[in-house]
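What follows draws every value from the coordinates through simple rules; no lab data is involved. None of the values given here were measured: they were computed from a predicted structure. Cβ atoms are built from the backbone, for glycine too; each structure is taken alone.
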Structure I
Amino acid sequence: MEKRAINPWQWQAPSAYQQAVEVTQPSATLYCAGQAAIDADGNPSTADMRAQLGQVLGNVEQVVTTAGYQCRDIVHLRLYTTDTAALFGEGGCFDVFTDWVTRHGIQAAATMVEVNFLAFEGLKVEVEATAVC
């Protein structure tokens, strides 16, 4: 398998995502359901956005690695949030996402969507991932 990041511009670089990712000759693809800040017993978090995002990314990582992939195999991420300002605004926590992407060497196209609610009351962020190897 070969992956190629396609970025006609560079303005997205600080946000740790790619405009597009081409994958040629993949052997397998993993489509992960949206992961929220829910613990192993199914209890949703009531923590702030920063803590929830950390737990969400940990859950994504656990699903990906349990399936036998590595986080660097992720080629697409979709973030859902109920509070764009808490994620991106002054004092926001988007650095949690960019640090995680950088730490794992992820080159992924990404989309962020603001929604009115997530599956459980109090959840603030959810992330879907697609991995290819």
Structure II
Amino acid sequence: MANTDSLYADIKIVCAEDCGNSPKKALLKEVTAAFAVSDTDIVSENFAGNVVWEVVGDKSIDGKTDVIGSMKNNDVAELHITNIITHGKTGAVNGTIINEEGKSVAFCDVYTFTGAGKKAKINEIMSYVIYL
């Protein structure tokens, strides 16, 4: 794992060196970081209008506007991305988020894109979250 250059100077992002070797992997890394710091511009740019975000056992949010409205900054200090896996029109990211108080949350987000192409938008997210 290596500390990576980040658009977000306020948090430490740790990700395996090979996580950026494909356009979809790079996009999922950027989207994961955007969620961590509530960067709604990145989400707006890369999500389909009819996106559905399901947080397993908690809630389901329909539509880009509502997904963006539900984003909140949880005082994230560190984002550790363990794996980014993509194939065709699907992808997954797992890792750990650590807040400024040192509390950790493990996550796995499974993404479905509108297609397999480079310009495909995210239209479904299934999130699994465990508070450690």
**Fill in**
Matching 4.5 (distance in nm of label points 7 Å out along Cα→Cβ at positions 75 and 115, computed) against labels I, II points to structure II
**Complete:** For mean count of other Cβ atoms within 10 Å over residues 27-34, structure among I, II ranking highest is II
**Message:** Among I, II, considering only Kirkwood radius over Cα pairs in Å, which has the greatest calculated value?
**Reply:** I
**Prompt:** With FRET efficiency 1/(1 + (r/R0)^6) of positions 43 and 91 (r between Cβ atoms, R0 = 25 Å, to 0.05) derived from the coordinates and found to be 0.40, which of I, II does the value describe?
**Reply:** I
**Top of I, II by relative contact order in percent (Cα under 8 Å, 6 or more apart), largest first** = I
